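What follows draws every value from the coordinates through simple rules; no lab data is involved. These numbers come from a predicted model, not from an experiment. Cβ atoms are built from the backbone, for glycine too; each structure is taken alone.
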Structure 1
Amino acid sequence: MASGRLLVAGCGFLGQTLARLALASGWEVGGVVLRGASRLNASFPVRSADLSDPDAVAELRRWWGDEGVVWHCASSGRGGTDRYRAVFLEGIRNLASVFPRSLVGFTSSTSVYGQTGGEWVDEQSPTLPQRETGRILLESETVALHRNGFVLRAAGLYGPNRSVYVRKLLDGTAVLEDGGGRWINMLHIADAAGAVFHLASGGAPPGIYNASDGNPVTQRDLYTRLAARLARPVPPEGPADTTRKRGWTSKRISIDKLRGTGWSPLHAPIDSLFQGRE
């Protein structure tokens, strides 16, 4: 694999993992954070910038140049629609405009699929997000696609000591919602970074790609297996949380398109949730 240049726009959970992978592969890497670049203590150059500010992004170009790959990995920081619009939509618009010669990539979410019947969905399936946040993600995707760039629709990310399901089971807030039959799709952070790097390094033609661990699991099955592993009781049943920010969905994500380009997830579900705990 030839070396290249990668600007990681958003050095959080995914961005830092991606940067380390690219560095280990011999790439030149730069990073962008909203604030506190000096506190990141990264082994690659990092600048602070608000991606929603065109002038700040223009300064990034003067610093980094306009060649290689620019990948949007920034997070909304659990913000609402205004924050989504600023970070995702305005952020990718500014990057696409200010870096016209660079290949552009955008990290989206499988939450743009609004299916609720447990059906398999792929990149050709209807995108019917229930929430405005999902619609903002779809609009952001079109910016990258109009630049002949990449969109990675990632399932729920997890990693060592970072899983919402393990946390809820341990703190007693886990509930089997509406019987626990809702399908859940997950993606280990290292596999997410691997998928981005695979696309950024020329492993596939531009377009939309789904990424998950390839093993959808029902909420009941997931919590039953986690409870056995942690010697905790299986959570009680309760009503569906229809107020969740990304909506109530139940679907199984197909990753056949991305697999067909030569990428495969390396981390098995369930067992990978416990890395760093045992």
Structure 2
Amino acid sequence: MQNQDTPNQIPLGKQVEYPSQYQPELLFPVARQLKRDEIDILGQLPFHGTDIWNAYELSWLNAKGKPQVAIAVFEFDCTSTNIIESKSFKLYLNSLNQTRFADWQAVEKTLTEDLSKAAETSVSVKLFTVEAYNQSVPVREWQGVLLDELDIEIDSYQYQPELLALESNEVVTESLYSHLLKSNCLITSQPDWASILIDYKGPKIDQESLLKYLISFRNHNEFHEQCVERVFTDIMSHCKPLELTVYARYTRRGGLDINPWRSNVSGKICHNQRHARQ
């Protein structure tokens, strides 16, 4: 399994046969640094965080051939060398459908080993029954200021970080969020829908400018993880908060949702918290 640097090698947007047996080689790693170079993230990262994936279409056969179903939660640390391209992840998970495993622990061990190898870091893997997942990861909405009710006029849908502005130099602590984030897949240009939380302490950010900035991603092509890191670095550059956490909850595609968060707050952890659209 080798890291691939060129988009034309990615399985997204191509016709492929769905595998019938376990194939770990389907996993397609993409180097995080390829996009970090674009936003001048070089050397030590200015944040910590994880990418939380929920897999709702996981199945395999037990030792007697009886199908099993589970919901899986994967967490990839942002310090990992690679992200996993999402279609390859889906194909890999589907390769388990007709594969027999001795027990759930064997499935979890296999997933952990394969994903850790592809990401080049230790990946957290947890399997849940449907009932246990609903109890462990309930649907909850964020608390804070919803930006979407602001009565603003939009005349451009091209990425514009220069839209970001301060309302004042007064230092405040705020949680601002929006359900209007839409970006597009880097390869296929298919729409990716998300809710995004901006939790910060620092000079007061102008809320209208922030909402316009988030809407400017509407025709922007980039993977989920890359969009969140771009938002983080843009806000740090233009608004200079003392503390900043950016957390996006994307809707699922192919039975997978991806939820990256990045923070410069020591000890900060963003938990897996589903929204109504998930």
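From which structure (1, 2) was mean count of other Cβ atoms within 10 Å over residues 105-112 calculated, if the value obtained is 16.2? The correct label is 2. Identify which of structures 1, 2 gives the largest calculated value of mean projected area of the Cα convex hull in nm², for residues 185-256 alone. Evaluating mean projected area of the Cα convex hull in nm², for residues 185-256 alone on every structure, the highest lands on 1.
Taking FRET efficiency 1/(1 + (r/R0)^6) of positions 89 and 153 (r between Cβ atoms, R0 = 35 Å, to 0.05) from the coordinates of each of 1, 2, which one would give 0.35? This figure was derived from 2. Source structure of the calculated read-out (P(r) over Cα pairs in 10 Å bins from 0, in percent, for residues 65-216 alone, 10, 37, 37, 13, 3, 0) within 1, 2: 1. Starting from the value 105: which structure in 1, 2 was volume of the Cα convex hull per residue in Å³, for residues 169-224 alone calculated from? Only structure 1 yields this read-out.
Here distance in nm of label points 7 Å out along Cα→Cβ at positions 25 and 137 was derived from just one of the structures 1, 2, and that gives 3.0; the source is 2.
Computing distance in nm of label points 7 Å out along Cα→Cβ at positions 129 and 145 gives 4.5 for which of 1, 2? It traces back to 2. Matching task: -6500 is the computed value of helix-only ellipticity at 222 nm (-39500 (n - 2.57) for each DSSP H run of 4 or more, over all residues; to 500). Pick the structure from 1, 2. It must be structure 2, since only it matches. Could you tell me which structure in 1, 2 was used to calculate mean projected area of the Cα convex hull in nm², for residues 33-96 alone as 4.6? Derived from 1, not from the others.
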